[in-house]
Each structure stands twice: as structure tokens, then as C-alpha cells.
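What follows are several structures.
Each reported figure results from applying straightforward, stated rules to the coordinates on display, with no laboratory input. Remember, predicted model here, so these are calculated numbers, not experimental data. Cβ atoms are built from the backbone, for glycine too; each structure is taken alone.
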Structure I
């Protein structure tokens, strides 16, 4: 595993490997004492303790959010999400090592601010831009919001140099509370994602011919598979995913279809190896 970690670390630092971060990465933070929900079920349970929904959808995040949006208001969904992700866990050593690496693009597929915090700590001089997916319920016709490293809204990316990009395809807590979370949010995006409309051109350019490393991700849900598949489109033919759990049938099919090699190791163990491999480059 050390040899593989060193191989991947070198390619992260050269910009050839794009880290793709999932909610399970939060398990490496704060000794596992999480301040924010780290699974769709945990987030759904927070939502449904605030507002009652039919019992059969209490643990189904997108359906619960849609019910609240329909029978209360979209603002109620946003407020619950803002409250759920108000705190920021202390970034783990892996978050910090990835933030300080030579990567040009990071994909963060959960709503928390942990990796943005890692970037702020690892790169105090700034030089990175955040792009978040937007809900059509709130921003009709606009698929993404662009923010400078200090949270300032940008009408567009700098033409000459976009710097490094943190791409949050389903939105995020800071700086503006943008969330794709309800059924209708995802229907709007998935209607267009096959033709790549919701994916920013800079992300499409940066992924071309590159590899992906999936950390803290599961592919046992159609939504996560759909987003990963479309974000990976026109990338390389070799990728990796740290997946200690035995893959489900659909996960195994997805890994095979997308040429993703499963790294069968605990996330914490691989994280230690990758941090160790990245540190020399970070210190250089």
C-alpha cells in the first residue's frame, strides 16, 4: 500500500490525479467526534426531527427535503441545512495534506466546509476559487456560483488565471448556503448533466486526461454514481477508490465500468500512507 500511496501522491502533486472527496472523509476529523452529519441518513434524521414528514421517507434525504419544500417552504430546507452544517470540523491531516498539495482541482461531494477550511489553513495567501452547484429553485437558469477564497461572489472566473479550483457539485454551506438536496433539485440537474451543462467548463478542462482518487465515497446510490460518472467523463482510463466495505452489486459494476481500481484498505490506514507520501513534497 505504501508503494501505491507514493505513486498516487506523486501524481496528485503533479496535478495528474484529482482528489474526489466524499462524506466518509469526515470520519478522520476530530477523532471521529463529528460536528456535522456525515451521511445522507444522518442528515435526513436531522431534517425530520425539525419538521415532521411521513414515516416512510424519514430516512430518505431527497424525499424528506422535497416534502418540506412542498409543504413548508424552500427557505425551511435551507435553514435546516445551514443549521446542520454551521460548525466546521477541524480538518484531518489528510485534508490538510491534500489542500497543500500540487493538485489543481479538488471535488468535494458533501455540504460541509471542512475542505475549504483546510485550504484556508494550508494556503493562507489564497489563490483558490470555489465553484458550487446551485438549486434551480433559487437560481433558475444559473447552474453554478463562483466564490473567491475570501467568500466574495465572482460573476465569472478570472480569464487569465483561475488558480486552483474547489468544486462542490451539490453545493455547500459557506459562503452562501447553496444546496442541491431535494428531489426537484436533482431532477433539474440530472436532466442536463448528460450533456454536461451543469459542469463548469474549467472543471471539464481540468479533468481531461486525468485520473481520480475517490476518498470517503460510496457508490451504492444512483445519485452518487450519476454525478461521479459525469464529472469523470473524458478523463483518463485509470482511477482509484478507497473502499474497505465489500462493494454492492451496483457498486462493483460501476467500478468496472469506470475503470476504478478498488483499494481494499481502511480509509484511516490509507490516509496515513498518503499523508506520509505527500509530506515530503509539501515540505519541499
Structure II
């Protein structure tokens, strides 16, 4: 490459960098919802995530940040919902980010339903729930849960906060998950209580909640836990168990039953109810 071309390439790179930084500094005229990715050393692969930035996002300001999973599903497609809540001054502007789940088939042999049909478990099922596989053929899955949790804590959260110039305290971080995603959230709440201040966990499936160890000298995060009246009975049993633990530990938990079953429309209604109180304009 001759010197003229080198100067041209460097000039383009500088202009591109300036353009990106300028766009971030000026703030966006409308909210943004897009997909990004990072390389995870813990999982040895690229992981995607969706990002919601509110209208007129300004990186020099500090925002509440809600971390979620299942970013590649309709469970976390909340752009229009958040736009409406913020535009109508029901809640303050916030950043919402959701890590994609891994939908590749991981196990098509070991799990069946009551009628004998095989269940094709994806990597998501082993990342969100500690299934503790032990077979030799499951060697790639043995540490999947631990490695995914390390990715979420050590890579995903720091990357988001660095990229968008946020330096939140624990109380300004939130977690949102439903079903197995809520199971992952409850495990995160229990094992790493000092990272995220408030958890929204709806219809929590998996995680063997009643086997967790709790410590009286730790201040556990605030918890908003919901389960459906038409969901399996063990969700209510787990909820009652958690309520008893939180009461004994003098920690805050709002645990309620909603009318209905395992349904995203019901989770959305519950999300709105909790969010409008958590992020109410001062």
C-alpha cells in the first residue's frame, strides 16, 4: 500500500471514530433498539445481546440499567412498551439490555416427557439451569452453567457499562427473567448478591431453589417474584419457601400470584406494574 492510500485509510478511520463518538455524545432523537455482540472467553464463542437506549440518551448521564436474558425472543422485545411508558412520563428513562440465549441443540437423547416423547434440550437449558450433566457424552455441557454465569457477571455487565459510560451502584442495576430465565436470575441473586440490587423473576422454573444456602450476614437483593394460578403447584411452593427465607433474613420481597398460566402477555402486564413503581418519576 503506497503512502497516499495509507493516509486515506487512516483519515477514514479517524472520521469513522469521530462520527461514532459524535453520535453517542449528541444523543438520539428517537429511542434505539439494536443487536450487538461480544466475544466471551468463558464460553469460547461470540454472544449477541439486544440493547434499548431511551430517546435522547446521553452517555454523560447515569441511567438505571436492567439486565435480562432471552434477548433473541419476544420475551424481551420491549422497545414499544418502554417507549410508551417513558413518553407518557410513567417511568424515567432507562437502559434495557438482554443477552441472547443459545438455541443450538445440546441434548436430544436423555430427556422425555410423560408420554415418552423426546425433548430436544438446547444449550439455553444448560446455561440457565444447573442440570449437572455427568455422562461422558455431555462433556461440553458439564461446566456450561458455571461458564455462562461467569460470562454474564464478568463480561456482559462490564462490557455494557463500559460501552455506554455507566458507573451504576448496585441499587441502580436490575435483572429481569421469566421461566428458566427467572431460574437463572434466582441463582444469580443467591450466589452473587452484591452485584444487582433488584430482581424481577416471573414464573420461575428450575434452579432447585429450595436447595440454596442463605447467610444471615448478607443483605440480599430486593425481589419481585410472581407465579401464575394455573401454573404447576411447585412454583407456589418455591415462592412460599423464598418468602419465608426473605422474612427471616429481613430482606425485601414482594411475592404474588397472578391469574393465569405460563404466558408472556401476563408477564408483560406484571412487568408494567412493577416497573411503574420501580422507575416512577421523582
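When FRET efficiency 1/(1 + (r/R0)^6) of positions 130 and 194 (r between Cβ atoms, R0 = 25 Å, to 0.05) is computed for each of I, II, which one produces 0.80? It was calculated from structure II. State the single structure among I, II that was used to calculate helix-only ellipticity at 222 nm (-39500 (n - 2.57) for each DSSP H run of 4 or more, over all residues; to 500), giving -10500. Clearly, the read-out refers to II. The greatest value of FRET efficiency 1/(1 + (r/R0)^6) of positions 218 and 266 (r between Cβ atoms, R0 = 30 Å, to 0.05) among structures I, II is that of I. Comparing distance in nm of label points 7 Å out along Cα→Cβ at positions 186 and 202 across structures I, II, the highest figure comes from I. Computing Rg/Rh (Cα atoms, Kirkwood Rh) gives 1.02 for which of I, II? For Rg/Rh (Cα atoms, Kirkwood Rh), the value 1.02 is produced by structure II. Comparison across structures I, II (criterion: relative contact order in percent (Cα under 8 Å, 6 or more apart)) gives the highest value for I.
Quick check: 0.85 is what I get for FRET efficiency 1/(1 + (r/R0)^6) of positions 74 and 146 (r between Cβ atoms, R0 = 30 Å, to 0.05), calculated from one of I, II. Which structure matches? Considering all the candidates, the number was obtained from I. Computing mean count of other Cβ atoms within 10 Å over residues 34-41 across structures I, II gives 18.5 for structure I.
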